[in-house]
Structure I
Amino acid sequence: MLGSQRDLFDIPRDICYLNSASYSPLPLKTLQAGRDAVGRKGQPWTLDPGFAGRQHDRARVAAARLINADAADVALIPSISYGVATAAKLLTIPRGTRVLVLENDHSSPVLEWQTRADAQGFAVETVRQPGDGDWTSAVLAAIERPGAAPVALASISSVHWSDGGLVDLEKVATALRRQGALFLIDATQSAGVLPLDVQKLDPDFVIFPTYKWLLGPYGRAFLYVAKRHQGGVPLEQTPGGRRDVRAENAVYFSDTSYVGDASRFDMGERDHFVSLEMASIGMEMIAEWGAARIAQRLAMLTERIAEGLRGLGVSIPPRHLRAPHILCLGFKDVTVKALVEGLATEGVFVAPRLGRMRVSPHVFNDEADADRFVAALGRRLRD
């Protein structure tokens, strides 16, 4: 099993940080890269002409490796919402069809379709949060509901951000394929921890940022675009997306036709001298450890916490329905926000999410963190 990687981070022993589903800390190596990068921007004359291109290539390759994609199928973007907006510009959702989203899913894979629905004549159907925690069965039932309008698209998270509920992407992809429907996956809460192989799954779009599970900075994200969608018009019109629009040319607009791969969808101002290398370092570390080993370690920690809380009146989703790295706890007659704030005064950091407490360890956590959280929470519940 992968051991704790705490020594690679600047986390004091008296801090018990179990909130990577919000923001992960940056590894020491990444922090130093950020400092060095700020220095480069402070002295831009030190940058050689090929520097930016090498940064783009490194980040694209690192992101592609996490989902077994061709690097040419990955675009450099700033956020999940940017990626969903790009996908929406590429797709035509037929009138009279349905777009499926999850109840209380994060805003990014939901709001774009709600905004477009009336004008384009399709319906956004919300898959209700299942009482038994089985998101996969709920999504499959919505896809296959007799007498319902055809499903054109499912735009959903692979792991629900608020309750840690796991969606079986293979089962959902198979059901959508039977209807000829499209599949957009927000992999924010799973990329790097749970296996996602686009060669086998064949989704239309996969989007993920670096600031949570990929140990990277805020404002860096990646969009996988299946080759069948790469002929469309990008969200922004940039020189990088064209074949030959270069400042060093004698003729600036030498060839304004689009490049032939997903890099046409890269964001404008993609030359992030500071944060792009930081994003690459985190993704490369995650890839070296491997999703299977990371998931195994984090499952051990969340199960250790779950076992420690048994008998305290805490509601915990069944293990087979929750992601291995996110544990959401329900309480009766307890104000979760106050409970979370109280734990923070003891140096124990978790998050309140839609009436539950979300606990999300990462590779820098160890058994001592898990036991400390159980002890601290137990004391407060008994008071």
Structure II
Amino acid sequence: MGAVSAFPLSRTVALSRTVAGLALGALVLSGCGSSLDESTGSGTEEDRSGGNVKIGLLVPLSGVYAPLGEDMKAGFELYLDQHDGKLGGRKVDLVTADEGESPQTGVPAAQKLVTQDQVTAVAGVVNSATALGLRDFFDESKKPLLVANAGADDITGARKSEYVWRTSFSNGGVSGALGQAVADEVKGGVYLIAADYAAGKEMVAGFRKTFEAAGGKVAGEKYTPFGKTQDFQPYLSAIRKSGADAVYAFYAGAEAVNFVKQYKQFGLADKTALYGTGFLTEGGALAAQGKAAIGVKTSLHYSTELDTPVNKEFAAAYRAEAGKAPTVYAVQGYDTAAVLDKALAEASGDSGDALVKALGKVGSIDSPRGAWKFDADHNPEQTYYLREVRADGDTAVNAVLGELG
């Protein structure tokens, strides 16, 4: 993925609501009214329930988030290749759209997939602000949206919708999974540091809640300017002065690379244990960090090192197809295709309501990450793993230490 990749998460709910309003206005202007008429599907009802099915894949293909989009697309397409280009026994016409970097590009791209391309469902979405901005559009249009990355808690929380499902994670879930383990391992205080934007604050809040509930003590807390911080030395000095025995950090992409490398260079790595959510050492970030990341422990719902037959088969197939190791983003794309496969086989027609009803019945997904299923809020009920970066020859990998509660 390279050091330029970043983990795109929510900006502000206010922005997403503004964009959602624009999306709804465009829907009305397009002549679709408050909901899409079932006749907007291609062909007759018989064609739509038994012939080809058109699926929209909305992922960033340009800009800073393109590496994530490429991994998600590769994972989705790998599943299709393994199933003769079919989902639910039906040939798939896959329409791919570029999400770009923000709601300003992602929302119109999603609108086009629904109103012009007339897809049965849309999968993907990397940026949480885009996902939140699309919530009302999909709710009003009665079309399913399967979010394959965006982690904002509200997507399956305060702003959940019958038509929006998530196959990835929530910020509070992936960070909260780590709290008990850190409280058990660290006897002194833990310093909390993250990028200063909505995702960073949700990641810290999720960790802090379970960490303090388990008896952990916070030694300090700091948020660094998002997307602007390259020199972490002042913040590392503050960590050292705090006397903390460990650090919990949320960074991704270029910021993750800089933070982990400078943490090592500053001399903290040998004295002060570093923990974080898995995006700190995932994919291209870990490749760029190299051995500077050795010893960092993280929580995530996937690792290439999971020792299961399903993951071994998937990882080998993905390497053969993509020419590189899979990432959590690739698995999320792969699993989204698996969910649609089961739902389309179950659904009685292509209407949004029929597919949503079928989504509620997909049950357990036998995934490279381990078996998981949707909970009542349409969020993945899944296993999170405690990972530690270890050397594997000339490279570094996220070794799996065990499952987190």
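Here, each number is a calculation from the coordinates, and none is a lab measurement. Computed from a prediction, not measured in an experiment: that's the story for all the values here. Cβ atoms are built from the backbone, for glycine too; each structure is taken alone.
Determine which structure produced the value 0.98 for Rg/Rh (Cα atoms, Kirkwood Rh), for residues 148-323 alone, calculated from the coordinates; the candidates are I, II.
Here the read-out was taken from II.
If Rg and Dmax of the Cα atoms in Å, for residues 196-275 alone comes out at 12.4, 34 when worked out from the coordinates, which of I, II was used?
Structure of origin is II.
Tell me which of I, II gives 2.5 when you compute distance in nm of label points 7 Å out along Cα→Cβ at positions 52 and 260.
It traces back to I.
Comparing I, II, where is relative contact order in percent (Cα under 8 Å, 6 or more apart) highest?
I
Check the numbers for Kirkwood radius over Cα pairs in Å across I, II and tell me which is largest.
Comparing I, II, the top value of Kirkwood radius over Cα pairs in Å belongs to I.
Looking at structures I, II, which one was distance in nm of label points 7 Å out along Cα→Cβ at positions 268 and 308 calculated from, given that it came out as 5.0?
I
Here FRET efficiency 1/(1 + (r/R0)^6) of positions 156 and 348 (r between Cβ atoms, R0 = 30 Å, to 0.05) was calculated and came to 0.45; which of the structures I, II was it taken from?
Derived from I, not from the others.
If P(r) over Cα pairs in 10 Å bins from 0, in percent, for residues 116-187 alone is computed to be 19, 45, 19, 11, 4, 1, which of I, II is the source?
II
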